[in-house]
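The data blocks that follow each hold one structure.
Read-outs: derived from the displayed coordinates by stated rules, not from any lab. These numbers come from a predicted model, not from an experiment. Cβ atoms are built from the backbone, for glycine too; each structure is taken alone.
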Structure P
Amino acid sequence: MRYLPTPQQMAAADEAAIAAGTPPELLMDRAGRAVARAVLDVAGRRYGLRVAVVCGNGNNGGDGFVAARVLQREGASVRVLSVGDVRTARGAAADHLAAWFSEGGSVDAFEVDALERADVVVDAVFGTGFRGRAEGEAGQALEAMSRLDVPVVAVDIPSGVDGGSGRCEGPCVAATMTVAMGAEKIGTAIGEGATRAGTVQVADIGIPVESGIAMMIESDDVARAIPARPADSHKRSSGTVLLFAGSDEMTGAALLTARGALRAGCGYVNLVAPERVRAAAAEAVPELVTQTVSGSTLGPDALEASKDLLAKADAIAIGPGIGRGHSQRGLLERLVHETELPIVADADALNVAAEDPSMLEERHAPLTITPHPAELARLLGTSTSDVQDERLGAVTEAARRFGCVVLLKGHRSLIADAGGRVVVNPTGGPELATAGTGDVLTGACAAYLAAGLDPFTATWASAYVHGVAGTLAAAARGSSGVVAGDVAEALGEAADLVVEGSWF
């Protein structure tokens with residue numbers, strides 16, 4: 001995994017590198033050269049290339065001056081446009097502005113027409129320390145760059161994005177590529193910043209980064225985590241999941257969860273459900289072992305009915321399709337208080353728990369919850385918009401408060417544990433925005449728990465593979481044609497690609 005620092009953490013790393021003897025002018029030179037290389041890569045040529053470099057008067061502008069100088073030496077036609085008065089630049093940025101002038105370069109005031117005549121635009125206006133809303137000339141420049149049809153290469157972070165949260169409170173540049181210096185910042189890993197950054201390319205400019213507010217999951221991490229099947233494996237050695245899911249009104253969620261667990265490699269999945277769900281499972285998922293309970297919904301008596309299955313289980317999943325009511329709450333309370341097996345709770349289990357979230361706080365055995373933003377808002381007693389505005393804060397608060405692993409769904413899912421660890425999942429796309437994909441994820445997570453992974457690892461590894469499966473399903477079906485069952489069916493192939501090192 002790689003660190004995702006806050007702007008403050010990155011500034012401290014930068015200062016440490018300078019204190020250790022690396023001149024700031026050299027760091028800026030390396031940064032600007034990395035940007036120039038990215039421009040040439042994006043453009044695919046040098047000669048005849050027209051580049052507009054839009055610079056502010058801070059260090060980002062300094063990186064832009066270096067990039068302009070290098071690109072001009074490479075044969076590109078470069079025009080530097082200023083947002084604000086670049087003559088107020090100080091330190092290393094002033095030195096590199098002077099070097100640009102010494103090689104015959106000039107600086108013109110920003111104008112939209114200059115952007116429209118460029119083949120590539122470099123965004124070097126604001127850095128990772130930007131907060132709030134860009135106004136006036138800066139706001140106009142950012143708005144213009146957000147509408148361009150040509151590639152935009154952002155220096156460290158798209159201008160206008162809050163480097164600490166990923167929020168965009170005003171105009172924000174939409175980059176084709178972002179060249180992150182030393183490490184990707186949390187502001188381009190989550191929130192709207194992640195959608196504005198395009199491809200993030202990390203440039204090693206000589207600043208060691210050894211901490212971050214979160215970490216980004218990488219394919220190699222997941223490859224090491226996914227449980228292997230030895231040659232002498234049998235159905236019990238791959239783990240057994242006991243699934244409490246479904247009701248007469250909602251049969252599909254239980255079946256999707258079961259398919260997710262099976263396709264993620266679980267050797268045995270036992271489903272406890274009402275008769276109507278059992279009948280549907282017999283047709284759709286014959287690999288399931290089912291335990292029928294009386295009535296149309298699950299209740300606390302389901303624990304007695306599944307006593308023998310519980311004794312053989314390695315992990316429990318509860319929630320998809322169970323509905324909401326006194327009976328379902330009674331079942332959840334009993335599982336939370338009376339079982340020591342790892343539990344993954346989703347969907348209606350979370351809606352039931354939201355009536356009295358203290359039941360989650362009272363559990364002392366392993367627990368994973370996988371809410372979408374509205375479900376987490378109900379658990380925390382806040383609004384969905386508040387959760388979305390502060391996704392990082394919301395997931396860490398929930399993990400601390402409930403003493404469990406929390407997976408907050410959405411673009412760039414976040415996974416946190418009670419000890420303060422947070423990871424960002426980079427896989428998955430809009431194809432997962434369809435009913436039932438969360439149920440598939442619940443099953444996959446339960447399968448990894450049953451295979452013996454610790455709850456934190458099982459959760460982030462299953463989220464990563466689930467995202468890869470979504471991409472594979474979209475490649476086969478088209479992103480708008482994916483249904484949850486397609487994602488479940490792709491889980492095995494997704495895991496294989498990750499383990500083989502074929503997924504990047």
Structure Q
Amino acid sequence: MPAPLAAFLVVVSSAAVLVLEVLVSRLVAPYVGLTLETYTAAIGVALAAIAAGASFGGRLADLVDPRRWLGPAIALGGGLLLAARPTVFAVGDSFRGYGPAGTVVLVLLAVAPAALVLSTVTPGVVKLRLRDLAETGKTVGRLSALGTLGALGGTFLTGFVLLAAFPTSTLLLLLGGLLVVTGLVCAVVIPRAVQPAPLVALLALAATTGSWLVVADSSCQVETRYYCASVVADPLRASGRTLVLDGLRHSYVDLAEPAHLEFSYTRRFADVLAELPPGPLDVLHLGGGGFTLPRYLAAARPGTRSTVLEVDPQIPEIGRERLGLVTGPDLHVEVGDARTLIRSKPSGRYDVVVGDAFGSLAVPWHLTTQEMVGQVRRVLAPGGTYLLNVIDFPPLAFARAETQTLLRSFAHVAVVAPFRVLDGSDGGNLVLVASDRPIPADAIAAKNPGSDRDYTAVGDALARAFAGRAHVLTDDDAPVDQLLTPYRPTRR
């Protein structure tokens with residue numbers, strides 16, 4: 001095999017495996033969430049498939065002349081790669097609620113077939129390039145290095161360029177098509193070509209999986225850089241819209257009545273804000289979502305200035321096109337990670353900082369730590385208030401840890417949540433409030449009549465009792481996803 005062709009096959013096949021590894025978290029997130037376990041499953045399954053494919057490919061290369069099967073293997077890998085997305089759509093609902101084991105199995109179904117087949121290519125190419133035992137080390141080392149470079153290229157190109165330019169389905173279609181064409185061409189032009197029948201079968205497989213990919217129905221209206229996003233109309237409220245990200249209801253917006261707050265935790269935000277001195281506020285929002293609270297504040301406190309830090313560049317676009325978002329001097333959106341952007345904000349600037357950023361059910365870990373809380377405290381004006389929305393389930397290990405973390409930086413902390421959540425019998429949203437001025441927990445609790453009468457607020461001594469001996473989250477040790485997962489023992 002000519003050296004340029006050998007290099008091309010190794011680079012393309014290795015790159016394809018890593019592109020699929022990067023994309024699979026996007027595919028499975030609507031069903032199992034976008035958590036540390038999702039990323040771990042993607043990496044682990046891909047590595048296992050690469051190891052199995054390399055072992056099998058080496059044995060096969062010793063038994064059968066690689067010129068007979070390299071082309072078909074590449075084409076088969078392309079066909080299986082085309083099937084990854086529709087496979088997830090077909091079986092994904094069956095894995096909801098099964099925790100890490102379900103995540104691993106779903107990723108396995110999506111990644112392993114194509115990754116295993118494509119990983120047989122490098123051993124086959126090595127076999128064809130070995131001409132002299134005296135050059136074995138150099139040949140194997142060069143092709144291994146090319147495979148690693150291909151994997152790195154696929155990883156960086158996908159993460160930094162391709163996902164910003166194309167939907168996941170388009171990337172898989174283009175990559176799968178490239179592999180199928182490359183494999184069929186190799187099968188024809190390499191000496192000792194394959195018989196026509198297998199080529200026809202592979203072409204039929206690629207056509208079938210490619211068509212399946214094109215027609216597979218996704219619940220996404222928009223595939224953003226981070227989410228499968230949809231805006232759903234409320235059948236009970238003509239102007240109501242719900243932003244759904246990865247299958248979870250993230251935000252609710254009333255297009256005609258911005259002061260309407262549908263979700264209970266947003267009403268708890270409003271209860272806390274109502275206890276602040278009257279007049280306009282200067283507010284920093286960590287996370288945009290449906291931009292519900294900035295719109296509410298503009299209506300409830302005219303003149304309020306809101307700055308929103310949103311990591312996903314397409315979320316503001318969805319807001320403008322479908323959720324009535326109007327940006328301007330009083331509502332400014334900055335695209336980027338809140339942890340890095342907050343460092344550029346002036347000290348003592350904001351009356352309120354609102355933390356409402358989520359990846360699946362978890363607040364991104366780097367926004368929970370003592371170091372991040374220190375940045376929040378820095379940008380708050382004297383006596384300013386930090387509002388943080390978290391979701392947790394019994395034994396509430398994460399909520400207790402985050403409360404403990406806030407207590408390390410602020411003089412006063414309150415927890416606002418349903419009784420059944422505070423007593424550990426149920427899970428749901430908890431609103432954590434932190435400030436250097438006293439927090440009127442009793443007044444906040446008294447604002448919850450009617451359907452919200454099951455909510456209460458506890459502050460200072462009771463908040464410390466709630467935190468107990470919980471783990472303080474730091475940049476060095478913030479196991480947020482694990483604290484949320486019931487199978488993990490509580491860390492103290």
Structure R
Amino acid sequence: MSELHLLSTEQLITGLQNKQFSSAELTEHYIKRIDALDSKINSFITHTSETARAQAKAADGMRAQGDQRPLLGVPMAHKDIFCTQGVLTTCGSKMLHNFVSPYDATIVSNIDKAGMISLGKLNMDEFAMGSDNSSSYYGTVQNPWNLERVPGGSSGGSAAAVAAGFVPVATGSDTGGSIRQPASFCGLTGIKPTYGRVSRFGMIAYASSLDQAGSMGRSAKDCAYLLQPMIGHDPRDATSIKYEMPNYVQDINDAQAAAGDKPFDGLRIGVAKEYFGTGLDSEVEQAARAALKKYEELGATIVEVNITDPEITLATYYMLAPAEASSNLSRFDGVRFGYRCENPTDLIDLYTRSRSEGFGAEVQRRILTGTYALSAGYFDAYYTKAQKIRRLIVKDFDEAFASCDVIASPTAPTAAYKLSEDLDPATMYLGDVYTIAVNLAGLPALSQPVGLTTEGLPIGLQLIGKHWQESQLLTTAHLFQQHTDHHLQHSTIAKETV
């Protein structure tokens with residue numbers, strides 16, 4: 001029982017079905033770990049332990065009565081960007097330090113319907129703006145592999161909680177790499193689905209045309225189990241798209257059953273020289289190329305493709321995302337909900353001080369950048385031009401996919417850097433250089449672990465798929481993981497028992 005947290009989601013499901021342990025016992029195991037060890041990494045903002053205990057007891061009762069939902073009684077946790085009825089929803093910001101949501105986000109209610117047990121809300125960069133989880137009002141998150149390193153961002157709390165063995169899976173959101181980069185830094189698998197695949201209703205917006213919710217776990221199959229109840233059309237979200245509903249776990253099982261010695265026969269993996277350029281750490285490149293060689297040994301064909309220069313996509317993203325943020329965050333004005341300054345002298349003072357005191361430095365920086373780009377006289381020169389370039393980025397991906405099935409690249413140019421490194425904003429933004437094009441094009445993408453640096457830090461490989469091809473990404477990563485053990489490595493905190 002002391003190592004329940006090292007089991008995969010599928011093993012937990014099997015254990016519950018075979019009555020090897022109850023949901024109440026499993027939930028208590030995770031709660032004890034969180035209580036004993038989270039002070040070291042600060043992955044949770046809000047704990048819902050008592051509610052979780054009640055849910056677990058109810059789940060055991062339903063399972064005893066014949067309820068066959070596979071995820072019934074399995075614990076998880078939500079990134080604190082998703083509204084949860086009756087529970088604090090902060091987005092990692094002082095601005096929402098007292099906001100208790102009156103409703104559930106669609107993915108929260110969907111996961112509840114699947115019978116999963118929520119252990120709480122996870123730390124994150126403020127309003128999902130950041131790549132190291134240092135901008136949270138609730139403090140920096142530490143990497144469970146090395147407490148002197150960052151976990152990545154903005155879903156750093158989600159990645160850290162899974163890597164530490166506090167939950168088997170967690171939700172995240174990805175606007176420019178915020179699931180994939182922390183998954184890479186924390187030795188996890190994380191998937192960002194096609195834009196429109198998962199409802200954004202109840203997810204607090206950063207950049208509405210880029211934001212997409214996804215799942216994080218230790219393996220591709222873990223991600224598939226959590227992603228399954230998250231997907232589907234939602235009439236409450238105008239960007240949610242009606243499309244064929246896949247069964248990710250079944251697709252993985254079918255592919256595994258059909259796989260021979262060369263499971264990737266016929267798979268064409270595109271590799272772009274643009275993703276192996278200046279700024280890429282040598283150990284990260286070595287691990288990525290070794291993983292590609294392994295794919296070749298297992299039957300895949302590597303083909304060269306061309307995509308938009310990452311520096312161009314970086315500039316495009318950091319024009320469009322702040323512009324959308326400046327619009328989306330205008331609602332936080334100290335009037336209706338959230339932080340309100342004390343004793344304002346008039347309405348302008350209320351707006352000015354509430355926003356200046358409620359938002360952190362990085363959020364203010366992006367609001368100012370976006371407001372400038374949208375202002376009269378600069379709109380066409382910056383925002384409109386960036387939108388035109390975005391269309392060219394989509395076109396480049398379409399042309400690349402004409403000759404390959406998936407595109408592979410390093411997830412991030414480096415492994416997790418030190419907490420003490422005082423990076424300027426421009427340098428921090430470069431951490432997203434390989435991930436942001438996916439969001440601009442609305443494509444699905446996944447990060448999977450492919451090795452460790454000489455300092456024992458995880459390295460991730462990104463797989464980018466065609467629109468709606470999450471199953472192919474999950475299946476590809478899963479079959480790779482059947483022939484490697486990178487996803488079976490555990491962080492320092494995960495190895496601790498309580």
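Computing helix-only ellipticity at 222 nm (-39500 (n - 2.57) for each DSSP H run of 4 or more, over all residues; to 500) gives -11500 for which of P, Q, R? Derived from the structure labelled R.
Comparing P, Q, R, where is distance in nm of label points 7 Å out along Cα→Cβ at positions 206 and 254 highest?
Working: P: 6.5; Q: 5.6; R: 3.4.
Looking at the calculated values, the largest one is P.
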